[in-house]
1. Determine which structure produced the value 18.2 for Kirkwood radius over Cα pairs in Å, calculated from the coordinates; the candidates are 1, 2, 3.
2. Supply the structure label, taken from 1, 2, 3, corresponding to distance in nm of label points 7 Å out along Cα→Cβ at positions 55 and 119 with the calculated value 1.5.
Structure 1
Amino acid sequence: MKRIQSFSVNHDLLDVGMYLSRVDGDVKTYDVRMVKPNCGTYPSTGSMHTIEHLFATYARNSKWSDQVLYVGPMGCRTGFYLLVRDTMSPEEAIELVRDSLAFIVSFEGELPGSKRIECGNYLDHDLDAAKRDVKPLLDVLQDYPADRLTYRTV
């Protein structure tokens with residue numbers, strides 16, 4: 001089998017931030033990295049699940065909703081993938097992620113999609129941890145320039 005592109009990225013060179021992972025036709029995939037890989041500290045599944053619900057809900061209700069194709073967690077629990085149409089500029093993608101994280105940090109109330117009939121693992125959520133876990137990335141993205149979206153190779 002061919003090695004998939006995401007396994008070809010040197011994860012030891014990644015840090016908290018956002019990267020343009022790939023472009024496939026009219027779809028851009030962003031690597032939204034919440035923690036430095038292989039450093040032993042990862043968000044819990046409850047936190048990741050809650051972030052997924054809030055990130056996806058915000059993104060799909062934002063002014064860019066027609067351009068958002070997918071928001072989903074990485075299996076390694078170091079971040080999320082954001083897939084958007086190529087009509088969204090890199091600066092807009094950064095703004096969308098930053099706004100989504102700010103929404104999570106300030107979120108209060110009933111978690112969207114958290115009822116048994118709406119979610120396949122509705123008991124596994126942790127809003128307090130989600131808020132805490134997105135804060136470092138939100139801080140990094142405050143003045144994040146689009147030229148930092150490229151993976152480091154050295």
Structure 2
Amino acid sequence: MNALAISLHGILATIWIGGMFFALVALRPSVAILEPNERLMVFTGVFKRFFPWVWMASLVLPATGYWLVFNAFSGFATSPVYVHIMHLLGLIMIVMFVYLYYGPFRSLKQKVEQQAWPEAGQSLNRIRQIVQINLIFGIVILVVVYSGRYGLFN
């Protein structure tokens with residue numbers, strides 16, 4: 001069961017962090033050639049398809065993480081430092097995503113539907129800022145976990 005939990009954990013973390021990396025590093029510069037209203041519609045469509053995966057990650061990552069903490073490490077008291085760092089940053093990322101989804105993303109969808117392009121652009125910019133922060137946290141988690149597992153914090 002631990003093998004299944006770690007596999008799901010790794011796959012969903014990869015989807016979430018990789019999706020943010022793709023959106024910021026590849027997609028955003030590529031759609032810069034589009035008119036602002038087209039760019040806003042593209043991002044709204046992309047987020048509508050990507051965010052269900054982030055919701056899944058937001059549910060499965062803590063579930064598999066807690067499973068592993070209590071089954072592989074016998075609880076938080078005996079878990080390595082890197083697990084505690086991953087736990088804290090992961091929870092922050094989830095909270096930031098929930099805010100992003102119910103705040104700026106909801107606003108983006110409404111403003112695009114109303115064709116209120118400047119306001120939609122402000123919402124998209126706020127989403128970009130949150131995604132940038134979450135991507136940094138995600139990369140830090142990866143560095144901490146991969147290096148921590150091999151003794152960085154010993």
Structure 3
Amino acid sequence: MNYFPLLAIFAGVVISLQATLNARLGVLLQNTLLGTGIAFFVGCLLCLSLVAVTGKFNVNATSLQTVPVYLWFTGGALGALGVGLLYFLIPQMGIGPMTVFSLAGQLIVATAASHFGWFDLPQNPVTLQKLIGFFALFTGVVLVNGESFYAY
């Protein structure tokens with residue numbers, strides 16, 4: 001059995017929970033940016049601890065040199081921006097509408113990235129069936145948010 005779809009669903013559950021908890025942290029601290037920084041700091045400590053415990057730090061100097069400069073910074077910067085925005089928006093909009101709008105943005109970029117094979121991803125062209133699914137999901141964004149879709 002392929003467990004990847006179940007793991008992806010679990011990842012979505014975890015992301016929604018951590019976003020809600022960390023948004024609350026930012027509200028209580030009265031500083032969304034500080035809450036985001038704390039979340040990233042704890043995540044960094046956990047990842048580095050797991051690397052140390054598992055002994056999986058087997059990167060050689062040649063590998064480090066082959067990484068383009070933009071990859072060292074862009075992902076982290078975009079992650080902080082995106083996550084920080086989520087933490088800011090959750091108390092304003094609620095977790096449901098924010099997540100649905102966020103998923104719409106992810107769907108748009110994921111479809112384009114997959115179609116064109118951006119960032120050396122496997123190329124997966126858009127087909128009529130995928131377009132129908134895309135518009136069905138996008139329609140779901142509108143339907144799930146109902147009147148609140150137009151309130152912002």
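Values quoted throughout were computed directly from the atomic coordinates according to the rules given, and no laboratory measurement underlies them. Everything numeric in this text was worked out from a predicted model, so none of it was measured. Cβ atoms are built from the backbone, for glycine too; each structure is taken alone.
1. Derived from the structure labelled 3.
2. Value 1.5 for distance in nm of label points 7 Å out along Cα→Cβ at positions 55 and 119 corresponds to 1 out of 1, 2, 3.
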